[in-house]
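Enquirer: I've put the structures underneath this note.
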Structure 1
Amino acid sequence: MTRLSLVTGGGGFIGGHLVRALHARGERVRVLDIAGAPELPPEVEVIKASILDGAAVDRALDGVDTLYHLAADPNLWAPQRNSFFETNLRGTLIVLAAARAAGTRRVVHTSTESIMRGHRLNGAGPLNEETARATLDEMSGPYCRSKFLAEQAALDAAADGLPLVIVNPTMPMGPGDRHLTPPSRMLLDFLNGRHPTFLDWECNIVDARDVALGHIHAAERGEIGHRYILGGHNIRLRDFLARIEALTHLPMPKRPVPYAAALVCAFVTEFLATITRRPPIAPLAGVRLARNPLTFDSGKATRALGFASRPLEETLTDAVHDFARRKLLRRSVALT
């Protein structure tokens with residue numbers, strides 16, 4: 001019988017692309033997602049439930065060969081700060097315990113690049129799996145702390161015998177981000193002219209479709225207990241904006257703001273968010289992450305997994321087309 005894979009968070013951005021990639025390979029796929037999973041192939045089995053529901057997780061893992069654990073809260077701000085630890089940490093502990101009890105043959109745990117460099121000024125140059133040495137105290141806010149602790153729990157589970165591999169995607173972009181995770185929201189805000197200025201920092205952007213394939217390769221070729229950075233293109237934000245402008249012919253902001261000014265703005269907008277209950281334009285965690293260059297070297301994933309990333313222009317073009325199809329653009333775009 002064709003093997004069965006479970007994707008927690010399979011209705012999300014990377015998760016949706018992963019489910020489609022597995023289905024295209026002829027695999028049976030089951031999804032566990034609290035919000036359901038529309039727009040997936042009809043053959044995909046969908047269980048609408050939370051990873052915090054232990055009984056639902058047990059049912060979802062029945063007969064599963066490979067578990068891809070992507071379910072998480074990917075935002076940098078939430079009205080209730082403890083919600084990050086509930087979903088990202090406690091949910092991971094529940095899933096890992098259930099996978100052990102079910103005898104799952106292979107587990108891929110999705111972490112993040114955000115926990116690999118702290119907010120303090122420590123070191124320069126692209127990070128790899130060996131040079132990333134941030135500590136819990138250096139994490140930029142509850143999202144990063146919860147994901148840091150979840151990764152530590154995954155490493156502990158692997159050391160204790162669970163056949164688990166970790167992947168650390170960088171900033172995913174591309175089409176299909178139904179819930180608008182922070183990188184997609186940033187791109188959309190620039191396209192809509194929402195930000196007159198910008199904080200110039202270095203980041204790494206990767207196509208979500210390539211990250212999905214990286215998960216599959218990690219399940220097939222990854223070494224138990226190892227983590228693999230799934231990254232694409234290191235780029236300064238000013239250069240990123242220049243590429244968007246050349247691609248769309250929309251004027252992009254030209255005036256950078258100092259880090260200190262951005263930090264003050266983040267404090268103010270987060271304070272206002274506690275009153276309005278609406279996400280702040282500039283989350284404090286995001287600004288603190290931008291204090292250090294978030295540049296990465298994916299050489300280990302390339303060599304060991306066969307991971308590859310497509311051109312950045314293709315990712316941006318497809319993302320803009322997707323925004324246009326969904327009627328999210330407020331300005332007329334003429335793609336080059």
Structure 2
Amino acid sequence: MTKLAVGVIGVGRLGSIHAEIYRDLRGVRLAGVCDIDPTKAEAIGRRSGATAYTDYRRLLPHVQAVSIAVPTTLHYPIAAACLQHGIHVLIEKPITDRVAHADRLLALARRHRLVLQVGHVERFNPAVRLMRRIARRPRFIEVHRLGPYPYRSTDISVVLDLMIHDIDIVRALVGAPLRRLDAVGVRVLSDSEDIANARLIFANGAVANLTASRVTTETLRKIRVFQSNTYLSLDYAARRLAVYQLDGRRIRHREVAVAGPQPLQAELAAFISAVRSKRPSVGPAEEARDALAIAKQIEASIRRTNQSSVAGRRSMVKSTARTTHLRDRGVGSKS
């Protein structure tokens with residue numbers, strides 16, 4: 001079997017793991033790694049036995065497929081260039097920072113008959129796959145994805161950085177269009193929201209409450225699903241699923257620790273398989289685009305809520321100032 005020539009563009013924390021996995025993946029030859037930091041590119045290149053580049057355009061003639069793990073704002077131009085060169089693409093989530101850009105990438109992939117996969121890695125978590133088999137018509141879903149400040153991905157909000165994982169999973173579980181949403185969020189350490197909460201209401205009546213934070217001391221990755229006669233509680237990180245089911249008048253409880261390959265390893269293997277077979281990948285880019293669309297609606301809702309709060313405070317200040325002015329003039333005061 002001829003080995004598939006693969007490259008990694010962006011070898012920071014996550015991209016360097018991509019390079020290590022590709023290096024050891026059967027049927028793959030890691031042809032090159034690229035980063036604008038030459039020291040980082042050369043170090044990962046030496047470690048993985050690949051040629052190091054600082055300009056991704058010099059890498060493209062040497063590869064058939066790439067992973068893109070660069071800041072989100074650069075996803076679109078780099079992915080578009082790769083697709084135009086006939087190269088299959090896996091982009092780390094989110095697909096882009098704009099829905100219009102995501103649509104253009106989808107069109108390019110279709111036009112050139114290329115695989116475009118997005119790194120929604122939780123889809124490859126074996127515990128999530130088990131939960132999806134058990135879940136039937138969820139009525140309420142509660143999600144918490146919390147962690148310490150990452151000092152990366154701060155060019156985007158916590159909604160695009162973390163919450164989008166759960167938006168994607170919730171959409172898959174519910175299987176119905178979004179009807180409306182409300183959201184709140186605040187900035188703490190970066191120029192965009194670091195904490196966010198969103199309430200999603202779907203056309204079939206299902207409700208999901210999602211909370212994401214990148215400024216907490218504890219790390220928590222949990223999703224709880226409530227449906228008729230059943231409650232599911234999943235710890236993403238531990239890959240442990242607790243199932244509570246009503247059996248007559250008794251509630252039966254069982255916990256399952258789910259074994260399987262690491263999700264990122266499974267994701268990259270699925271990408272390579274899709275490239276070789278020229279079949280749609282798990283977690284197609286169309287679904288990643290729809291998750292992005294909801295994430296952007298959440299961000300817009302947060303902005304509206306914050307603007308409304310600011311306007312309310314300004315109105316209160318003006319009202320107080322006017323009352324004080326009238327009181328100083330002896331108008332409206334009690335004798």
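Read the figures in this text as sums done on the coordinates, not as results from a lab. All values derive from a computational prediction rather than experimental measurement. Cβ atoms are built from the backbone, for glycine too; each structure is taken alone.
Enquirer: One of 1, 2 was used to compute distance in nm of label points 7 Å out along Cα→Cβ at positions 47 and 239, and the answer was 4.5. Which one was it? Please list the in-between numbers first.
Expert: On the way: 1: 4.5; 2: 2.2.
Answer by label: 1.
Enquirer: If distance in nm of label points 7 Å out along Cα→Cβ at positions 31 and 151 comes out at 2.7 when worked out from the coordinates, which of 1, 2 was used? The partial results should precede the final answer.
Expert: Numbers: 1: 2.7; 2: 3.5.
Source structure for this number: 1.
Enquirer: One of 1, 2 was used to compute mean count of other Cβ atoms within 10 Å over residues 191-198, and the result was 20.8. Which label is that? Could you put the intermediate results ahead of the total?
Expert: Values: 1: 14.9; 2: 20.8.
Only structure 2 yields this read-out.
Enquirer: Looking at volume of the Cα convex hull per residue in Å³, point out which structure of 1, 2 has the largest value.
Expert: Checked 1, 2; max of volume of the Cα convex hull per residue in Å³ sits with 2.
Enquirer: Between structures 1, 2, where is relative contact order in percent (Cα under 8 Å, 6 or more apart) highest?
Expert: On the way: 1: 19; 2: 16.
With respect to relative contact order in percent (Cα under 8 Å, 6 or more apart), the highest-scoring structure among 1, 2 is 1.
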